[in-house]
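J.: The following blocks contain the structures, represented as structure tokens.
Each value in this text was obtained by applying a stated rule to the coordinates, not by laboratory testing. From a predicted model like this one, the values you see are computed outputs, not experimental measurements. Cβ atoms are built from the backbone, for glycine too; each structure is taken alone.
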Structure 1
């Protein structure tokens, strides 16, 4: 795919990654509920038709109503919102995912269509069908939902661990990548757990069941949480399938990722502990508020896990190929010569509000290289991160960006576009005054560009190694 700058939308003080990440968490939780719900409904239909539970059929019909309302409506809305938002934020990443895996996306959509048709048929005619016909529809629904997960999981895990794809560009090498199986196992268990916890909520919502019936149904639903005992094994497998530096981020290298990793682990531990000790061993009754708290914990675990999955790819959106700002490793060198604005034909919004042409240029550089992960002064704002740096520190730290912070991509533009970015950043940090000096008019401008170019050459265009980062930190302290 040719190097192209796409028009992007701004979300004010909210970081773009939070927009798509927040939608993604809701969509993933909803999708996993739908997947696990299919398996749970098959189990309860089997209980009903084999006479193992006289309440199973009534529960199944009511549970399916909630599943349809949540997964078919909320899932559809958030799914469309994900695609709509993604093309506004990271069009090139989405384009590559479609370009590389278009037939697999088509296969996934085929299973998704089967899931919808089977679910709608059960919704419309389930109460009038024989047990065999009901079971057949539910099996179709469950298989289609899980196969949808199977195909999407391969594409998403490819982003973090593309495996042999980076050398061969072979579709199946990328799809069956190192994190494919642990991710699939982990998500399947999470789906079953979410569905079982949701069942505990539904049992308490439905007034037609007495306490003994609720106790029985909750106990039956808890059977679906049995695989949660394997979740630590799949979690460790997934962790060690990550690239070494990604694993370092979640093991303490990044405070935010470590925090969310701990959130996911702690919430999963609480749910698993309650399932084992309370629901299986003691066969406790669980009321509506308690069941709701457990569902919220499952949502927290999902949020933490998705944050880690997204964040651990840094500085890439497609590991070892496409950086988070939609520039490939090979393109950084060419952009160092031409400048990133050579591929950006779009006008600057509210250009008249900037004090001079140099600051306008800096705003465009920020838009192309920084805005995907940062805001000027909002969430993850550059004023908070670099507000105390001197102009010299800003020049050096940006020129050596991948060494300043290893989860940042190399600066992908020229020295005479880095300086406007520094001036724009200084202007923003200073409160956006009406007047701002143009550094091109200073006697030291040529020497400044020469120094910036020397730092760019020293940093190179490849991701940083651990030794390079430590050396850069030492240099930073000298200039502080």
Structure 2
């Protein structure tokens, strides 16, 4: 190649000090304006980066009922009568196999085995064992694909929840909903593709907005939290004294500024920015409509339970999730806290089940009645399981359980999974997976597969590496596919 000619500064026209400062100031101002108008690099419109699905999709949308805190599999879906027979005896070393414990129970003088005080029965064609504290869930057992062999790598809440929601224990990665909308786009121009609902008034483990964030994906894929009350989406309504006509005129002028900047810079991101402003304007009508439950029948409200009439409850959020799904929202994430029972587990888990059992089952029934369950994937589960030994004092009526990552239960329904099916198995002590283990990455690979996505092919290059939801491994759990 021919070398570039030497730079000759004398060939440039002379510039005064004042002209230099003016030019530098204009340049910095343009950079600041560009940063305000285009903080990310995304394409305009509602389509995702994929031209189409990699294979025919079984599910069009997902409703994920995340039970934050770690529900005990031993009191819900994983029946272990041996623990009742060995009540109070020490956890055998041959079962523990040297696995790590948390500091909350690892220093106990003894680790007494604790059987569930709740009774189990088999339900449905698949014979799923379901606890008596989940009677409504048991009634829809033929719609459930219960996975009793989930396992994770995290032993504490924050990394474990982050792992389930983003595919990494370390914060900063895109969430499931962000990946889906990045790949598939939106099915509704008037509502976000990714909506988050959190049960109000619950304490327990904290939830952070990064759990529904975009990480290093463009921020247009961020989950939008709907809150209980008169303003479901913060800062959506017009300020006092500004009516819809004035807002429309402002957006029209803003569009003109964007178009002028686009002509000057050629940056297509400006189209995306104005599209987001237009979405917010349309949401001023669509959000009040979708959150207005006055049109729901008394029969429907009764099915979800008395809490369905109280905005922000888990029941009301389940009903709202169905309404969002009807309108084409692709990923609806519900969070319900209150499952972290280190002590007083019998009473604590009974309360949590009372709050969630009926609405969860009603959601499946409601979707099924409307012909939507076949293409809606519903997921129920937490971040890990609980120990088979008691944390703290064990009595005949009370005990607690510590965190346990080696096995836990989760169910899926609709959207291309087998109904009335139980997958995987744990040891008789409910401590280790012994058959058909499902890692978190396998779960994510299967979720994407049901939506028509090959998890190996939905990637985003960041800092020189192609990232994906399943990181560097993960396999589709084919036996659970319908």
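J.: Thinking only about FRET efficiency 1/(1 + (r/R0)^6) of positions 193 and 449 (r between Cβ atoms, R0 = 30 Å, to 0.05), which of 1, 2 has the largest value?
T.: 2
J.: Comparing structures 1, 2 by Kirkwood radius over Cα pairs in Å, for residues 81-328 alone, which one has the largest value?
T.: Ranking 1, 2 on Kirkwood radius over Cα pairs in Å, for residues 81-328 alone, first place is 2.
J.: Of structures 1, 2, which gives 1.4 when distance in nm of label points 7 Å out along Cα→Cβ at positions 89 and 249 is computed from the coordinates?
T.: Attributed to the structure labelled 1.
J.: -10000 is what came out when helix-only ellipticity at 222 nm (-39500 (n - 2.57) for each DSSP H run of 4 or more, over all residues; to 500) was calculated for one structure; which of 1, 2 is it?
T.: Matching structure: 2.
J.: Quick check: 26.4 is what I get for mean count of other Cβ atoms within 10 Å over residues 177-184, calculated from one of 1, 2. Which structure matches?
T.: Checking each candidate, the match is 2.
J.: Taking FRET efficiency 1/(1 + (r/R0)^6) of positions 137 and 409 (r between Cβ atoms, R0 = 30 Å, to 0.05) as the quantity of interest, name the structure among 1, 2 where it is greatest.
T.: Structure 2 comes out on top.
J.: Of the structures 1, 2, report the one carrying the highest value of relative contact order in percent (Cα under 8 Å, 6 or more apart).
T.: Comparing 1, 2, the top value of relative contact order in percent (Cα under 8 Å, 6 or more apart) belongs to 2.
J.: Comparing 1, 2, where is mean count of other Cβ atoms within 10 Å over residues 169-176 highest?
T.: Answer by largest value of mean count of other Cβ atoms within 10 Å over residues 169-176: 2.
J.: Going by mean count of other Cβ atoms within 10 Å over residues 241-248, which of structures 1, 2 comes out largest?
T.: Result for mean count of other Cβ atoms within 10 Å over residues 241-248 over 1, 2: largest is 1.
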